[in-house]
Structure 1
Amino acid sequence: MIRPVSETDIDFIASLYGDWKVARFLNRIPFPYGIEDAENTTHGLIAANQNKRNLNAIVTMSGKSVGILVVNAISEKRAVLGFSILPEFQRKGIATRACKLAIDHAISAGFTEIQSSPLQENIASSNLLKKLGFVVEEQNVMEESIHSGIRKADRYIKLLPQPNVPGNEG
């Protein structure tokens, strides 16, 4: 269902982020989004994966690339979660399954918190995060969009259980 981002994903990333139905919910992705942007994004995601606590992956369904999933450290204890799914594959449970894998990764990587900050207009992502046990940490976070000016987001957080470590059972 997920695999690490690779050089072969440049065209897919260009098509994903080049779709306004996806890009309109992303503040840090330029629009229009071209192949050079996709090359830069792909190389950045591959480089970020050098930190084994990070997970930058392509979401697949039946061998077809359908989305992107990112978990990146923003502090020793906290990771940030991001996800985008092609419009024709949305509302099929794919993002839910991918985000569950992201949470499992964050736990195994030793994070104690994971956050995600969807734009307030992205109701589907907010509902998904709530369904997965995230709660609002901060409302009306003002974020500057590369293509749409200042927009409001809500920051959601989920506290993560820690894996059992021998000798640390309590």
Structure 2
Amino acid sequence: MSDKPGDKKDESSDKADNQELDKRAQNAIEEARMVLPGIQALFGFQLIAVFNQRFPQIPAGQQLLHYCALLLVGAAIGLIMAPAAYHRIAEQHSVSRFFIQLASLMIAISMLPLLTAISFEIYILGHLVLDNDQLSFWIAIAMAAFLASLWYGFPFLARSVIARRRTKN
């Protein structure tokens, strides 16, 4: 170890940087933990639905749509769980900026198949309850738009506002 004056400063800077990375990684993991139980519950209900007495009464096209929704929820689960698997295998004893970016990106991407699956299921349920395919379609589209605005539109807008505030200060 060198006795140069800058070395202690570099060590404390590295330690602070590592602590910040650990905190950000923990936040990303917590986000995934918050989303995963809801997605898993939806997946379970989707699996059970095919054993319901009314399922065979649903038109074949809507049964296929339900299957597609099930696959989309499976994809969302995979995307949510992928960062943990990556960390466990590739970066087991460390946290990198890449891991944090990967986790954040995969969590954000996972919401797209999830909102699509939810919209598909709303359409199918609307067909059963409302007996009006056109109304069911527009309600499903409205739900997709609502979820997309909450999960993507609002965060991107907030990021833009925050960035503008930072440049003013």
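Throughout, read-outs are computed from the coordinates displayed, never taken from laboratory work. Computed from a predicted structure; not experimentally measured. Cβ atoms are built from the backbone, for glycine too; each structure is taken alone.
Couple of notes before you dig in:
- Mean projected area of the Cα convex hull in nm² - structure with the largest value, from 1, 2: 2
- Ranked by distance in nm of label points 7 Å out along Cα→Cβ at positions 20 and 92, structures 1, 2 are led by 2, which has the greatest value.
- Computing helix-only ellipticity at 222 nm (-39500 (n - 2.57) for each DSSP H run of 4 or more, over all residues; to 500) across structures 1, 2 gives -30000 for structure 2.
- Source structure (of 1, 2) for FRET efficiency 1/(1 + (r/R0)^6) of positions 44 and 140 (r between Cβ atoms, R0 = 25 Å, to 0.05), computed value 0.75: 2
- Taking FRET efficiency 1/(1 + (r/R0)^6) of positions 132 and 156 (r between Cβ atoms, R0 = 35 Å, to 0.05) as the criterion, the top structure among 1, 2 is 1, with the largest value.
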